[in-house]
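Visitor: What follows is a group of structures, each given as structure tokens.
Nothing in this text is a laboratory measurement; each read-out follows from the coordinates by a stated rule. The structure displayed is predicted, hence computed values, not measured ones. Cβ atoms are built from the backbone, for glycine too; each structure is taken alone.
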Structure I
Amino acid sequence: SLRHLLLGRNRIQDAWGVERLSRNVTHFDFSGNRLGDLGQLWGQLGEIPNLRFLNLSGNTLARCYCVGKSPRQLRELDLSHNALGDIWGEEKCVDVFRDAQKLAVLNLSSNALRTLPRALFQTLVSLQVLDLSSNLLSEVPDEAFHALRSLRTLSVRGNPLLTLSPAPFAALEGLRSLDLRDVSLICDCRLSDFQLWMDEKATGLSEGEATLSCVQPHPSFWRLSLPAFLKSHCLPLSPKASGHISHSREGEMKMI
């Protein structure tokens, strides 16, 4: 019986009847089409009981009015290169992942996300990999990742993040890879808390070393090493803070 269904790049605008092709499908590639209504599509895919791997990247998903039946067995989901920011920016369909307790890998990159609704990830208790790169996030809400206690890999690369605090990452005890490349931090002494968190977490992180930098807008736009800026411009929060910053080797750490 049919288990792998590949319908990518077929200019499909409506997935009506797709659930009738085979109820035994486990791998479904629907990428590069013209699907626009996430809620309608989600209900149709919810009729495929064994669906585990789903690729919806490169569509035009920008509408969602309600979420009905949902896929319950998903392990990997690629929603990259859509327009989900248009949906969640209006607080619509933030419960789309409510039945995805088994999901382990989620790609939401390149979706013009400007915010992360509070309830968006609250049911994703098995999630291990989350890609939020190349969106439009200027901040990460404190409660954004609190339910993601299984998360090991997180990317927020390429977002215009102006500031960061440790609070959103506090519950991520198993985190091993954090990609913070190409963010737009503004040099500010309030980043000391995040630098301290990184220094303390660095021994548990792997996959590469990088220097976290920030932009100092006055007198001109200079990019500086964040640890160097904190050391030269900010009073240490405590003796411990001073020690962390002075031995940071200009921000080098085991972190992407």
Structure II
Amino acid sequence: MSTLTNQLRADLAAEYDDLEHTLAAVGPDQWDAPTPAEGWAIIDQLAHLAWSETVAAQAALDPDGYIQWRDALDGDFEPAVLAGLEQGRRLSPAALRTRWREASRRLLTAIDGLAPGKRIPWFGPSMSATSMMSARLMETWAHGQDIADVVKVERTPTARLRHIAHLGVATREWSYRLRNRPAPEHEVRVALTSPDGDTWTWGSSDAPERVVGAALDFCLVVTQRRHVLDTALRTEGVHAADWMAIAQAYAGAPGPGRPHGLVG
């Protein structure tokens, strides 16, 4: 594997470990507790992750079988997502944790066995191994945040946020197309302070509009885990502000975002 692939694999495994730590803090009576994601309890968050990792592992291990299953859905993926949630709800928390853990390990093993350059089929275009791992890391972190907000676990920000921040930048145009809005034409510079104090940047240094702040805040906004006004992010320019109001780094239907003031 390339250096980037090796690093992403290590970071994804570490993100799985971090979620394990958060799940260990969930009390026996908290699994049905609502999370900040409207309509989703803690058990729903984990059920969705268990389903997603299972499907991703199948796509990597048995691409032909995955494509046959996906194509049978005829472009309507919502019933499959809801069925995955229902399957998870029928399990005990311990059994669901086991299902998620085994699926996560199966995905890592599948990625280890991929030939260089091999792409993984997905619901939209096929993905490289690095793109798949970035997406799974982002989803694990974001759903983990919803759980952590309920059980009051303080998660230490790490350099793994760079993967999520990069996805947030890369999906700017997607966030507009998802809402049937014209793709943005104005460049926005993104300058983020990493957990280690370094500066991560995207875009031209002379771009007239900017998003500036902590990497953690940016990641919370682009995954719709915080309203931008509940963070210390600073936007300069109307197009930068507009982007942060609709930013969505994950696939699927347009997300409702978090209401201002709902911080866990």
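Visitor: When distance in nm of label points 7 Å out along Cα→Cβ at positions 116 and 180 is computed for each of I, II, which one produces 4.6? Let's see the in-between values first.
Guide: Numbers: I: 1.4; II: 4.6.
The read-out comes from structure II.
Visitor: If distance in nm of label points 7 Å out along Cα→Cβ at positions 124 and 228 is calculated from each of I, II, which structure is the one that comes out at 2.0?
Guide: On the way: I: 3.5; II: 2.0.
Working through the options, I get structure II.
Visitor: Another question, if that's okay. When relative contact order in percent (Cα under 8 Å, 6 or more apart) is computed for each of I, II, which one produces 18?
Guide: On the way: I: 10; II: 18.
Corresponding structure: II.
Visitor: Next question. Of the structures I, II, report the one carrying the highest value of volume of the Cα convex hull per residue in Å³. Before the final figure, lay out the partial values.
Guide: Working: I: 122; II: 131.
Biggest value here belongs to II.
Visitor: Once mean count of other Cβ atoms within 10 Å over residues 12-19 is calculated for all of I, II, which comes out largest?
Guide: Values: I: 14.8; II: 18.8.
Greatest value across I, II: structure II.
Visitor: Of the structures labelled I, II, which one yields -4000 when helix-only ellipticity at 222 nm (-39500 (n - 2.57) for each DSSP H run of 4 or more, over all residues; to 500) is computed from its coordinates? Mind dumping the intermediate values first?
Guide: Details: I: -4000; II: -17000.
Checking each candidate, the match is I.
Visitor: If you don't mind, there's one more thing I want to ask. 11.3 is what came out when mean projected area of the Cα convex hull in nm², for residues 84-211 alone was calculated for one structure; which of I, II is it?
Guide: On the way: I: 7.1; II: 11.3.
Only one of I, II returns 11.3 for mean projected area of the Cα convex hull in nm², for residues 84-211 alone, namely II.
Visitor: A follow-up question, please. Given that FRET efficiency 1/(1 + (r/R0)^6) of positions 20 and 140 (r between Cβ atoms, R0 = 25 Å, to 0.05), derived from a single structure, equals 1.00, which label among I, II identifies that structure? Walk me through the numbers before you get to the answer.
Guide: On the way: I: 0.05; II: 1.00.
Of the options listed, only II reproduces it.
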